[in-house]
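No value in this document is a laboratory result; all are computed from the given coordinates. No experiment lies behind these values; they were computed from the predicted model shown. Cβ atoms are built from the backbone, for glycine too; each structure is taken alone.
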Structure P
Amino acid sequence: MKFIPTKLEGCFILEPTIIGDERGSFMESFNERTFAQGTGQPTHFVQDNQSVSSRGVLRGLHYQVGEFAQAKLVRVLKGEVLDVAVDIRPKSPTYGQHVSLLLSGDNQKQFFIPRGFAHGFLVLSESAVFFYKCDNFYSKESEGGIIYNDPELAIDWNFPESEMTISEKDTHLPTFNQARKVW
């Protein structure tokens, strides 16, 4: 597994070693020891989640606050998404900056997003199966969110907004400056 740091401290792109032959392929998608060595962040995941979405579905930007803040290891099992992480750690030198990358069932890349980041994704293929591990349990009372089209964040979703499908809840999220603070 190759661990590639991003411009946001603590966020890593993970590229697996895929072994293939005439029977198909094999890869190790997660190993706690290798992960801790590669990221420098020992992380114990406690919850796995999976969603299925169709083309144009945008989910996010979401996060958890306080004692229920979550780190996530995300990947796409089938299809293709544009995945985005936004640094919302007030004391971070990259506060308010974001990273986006293409995750797909074909490239098998994973994206590690530590605590203190908002996260969202947009489905680019006809459908996508999105899978992620969390290092903390979900708490409705600890939810936070930022509107996907906040002009200050200036995220280029590279997709026509008129073709996006966004939940009612996500269309009413606050701007970056008005959002609930992570700590």
Structure Q
Amino acid sequence: MEILELTKHKMEKAVEMLQGNLKTIRTGVANASLLEHVEFEYYGSMTPINQVASIKVVEGRQLVIKPYDKSTLKDLERAIATSDTGLVPQSDGEVIRLNVPALTEDRRKELTKTADKMGEEAKIAIRNVRREGNDAIKKDKELTEDESKKLQEKVQKLTDEYVKKVDAAVSEKSAEIMKV
């Protein structure tokens, strides 16, 4: 049934979006995905850093950013400094180094709450998709009452399945954040 496929696809997208958002939450370990959402103006358009520079993890707690075009070094440095990553860029004229400090206990708890909030938003998106699917099923005049009920039950099972995936992703990220 196409309604079921569309519903499943939309729920999958909600989980993928959550996983992408969770990657941007900083743990105590350096990770190139910390800079995924940091953009700067490059030839008149906003460009993600990972498109104009190589980002490498060094010694587990340091990121080294080497721009392909050295003239962008100052702009990259400024973009990182003004971003919400909380990291301080250090440039030597060739590369930018970012030391990722260990997180304090309070900061870990804050980040866990942020992950929980992202999880709740994903669950809301999934529930909205469930509602849309059920509305589409109810509007379909070709379905008998029994078929309609069975499809709605399948949509509910999908919802439960994807909510569990959200919970698993959030608890995994929370464990990663709280790990010292």
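A few notes on this one:
- Structures P, Q, by FRET efficiency 1/(1 + (r/R0)^6) of positions 87 and 151 (r between Cβ atoms, R0 = 30 Å, to 0.05): label with the highest value: P
- Computing distance in nm of label points 7 Å out along Cα→Cβ at positions 23 and 95 across structures P, Q gives 5.3 for structure P.
- Structure responsible for 16.0, 54, with Rg and Dmax of the Cα atoms in Å calculated and labels P, Q on offer: P
- Source structure of the calculated read-out (helix-only ellipticity at 222 nm (-39500 (n - 2.57) for each DSSP H run of 4 or more, over all residues; to 500), -1500) within P, Q: P.
- At a computed 17.2 (mean count of other Cβ atoms within 10 Å over residues 15-22), which of P, Q: Q
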